[in-house]
1. Of the structures labelled I, II, which one yields 36, 25, 18 when Cα extents along the principal axes in Å, for residues 24-103 alone is computed from its coordinates?
2. Can you say which of I, II returns 18 when relative contact order in percent (Cα under 8 Å, 6 or more apart) is computed?
3. Work out the source of -12000 here, i.e. which of I, II gives that when helix-only ellipticity at 222 nm (-39500 (n - 2.57) for each DSSP H run of 4 or more, over all residues; to 500) is computed.
4. Given a value of 10, 38, 31, 15, 5, 1, 0 for P(r) over Cα pairs in 10 Å bins from 0, in percent, calculated from one of I, II, which structure does it belong to?
5. On mean count of other Cβ atoms within 10 Å over residues 8-15, which of the structures labelled I, II is highest?
6. In terms of distance in nm of label points 7 Å out along Cα→Cβ at positions 32 and 96, which of structures I, II is highest?
Structure I
């Protein structure tokens, strides 16, 4: 069982690290303005998605498993009128991912099956929420890819004019 726990922890931590690296890769070419711009009349900015993922991880894993004391204001993740700089938003995101990875590695085999409860989620145990949060990141990475394509398309259109 210890070997399974080690393999599970490594695989989950690796998934979070790869998701975070992909988000950083997608964010890198964006200007400060693009990071916070909504290129469509619907949806979110790249930056607000970063704030949302940061809040999601800090609440569902940080507050509920690692007992960090984080208090979430989910609506503000999408409407923050005075957002931090791109660099600060990404730093906070990196801190959240580092906390998740540390928390994953701190879980014993028994911890994974421990009961879990949080506002907004109905899952049975810690393993389920850690997997759901990783899948949630993947979902928003898809949106971030779409936003990145749109900014590239806009730049190509402007350079042809």
Structure II
């Protein structure tokens, strides 16, 4: 038998075709479908304040001032999402922040509790726990209490 040289051309060709189909065509197809079916989510579900984009409802926006609700703080770091960018907190986590926000802003605790209770995001039937979106709560605070949050609307 003669020593023949291995032919890698079919393997390389299949790898290139797979790369183009799976790495380029399929992601573009799925992105196009998502932009048609779910246009807000596919574009980041962006939040606007006074016509300016101020964040996304889909990721944590890292509020640090004591006048805002926070997605991550010392009291809820153990229950945070694995990615640490989840913008949602449980009702207990939101309620635990109300005294501090009330003290920092002089907004009555009852008003803050009403805002939290009015923005509870549901779960699917019995699955999961009720939660609130931190960005949504903070934008409501800015809009409902412009005197307190005047520096955040300019």
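1. I
2. On the way: I: 31; II: 18.
This value belongs to structure II.
3. Numbers: I: -22500; II: -12000.
Working through the options, I get structure II.
4. Numbers: I: 10, 38, 31, 15, 5, 1, 0; II: 9, 29, 26, 13, 9, 6, 4, 2, 1, 0.
Comparing all candidates, it corresponds to I.
5. I
6. Details: I: 2.2; II: 4.7.
That would be structure II.
Since every read-out is calculated from the coordinates, none of them should be taken as a lab result. All values derive from a computational prediction rather than experimental measurement. Cβ atoms are built from the backbone, for glycine too; each structure is taken alone.
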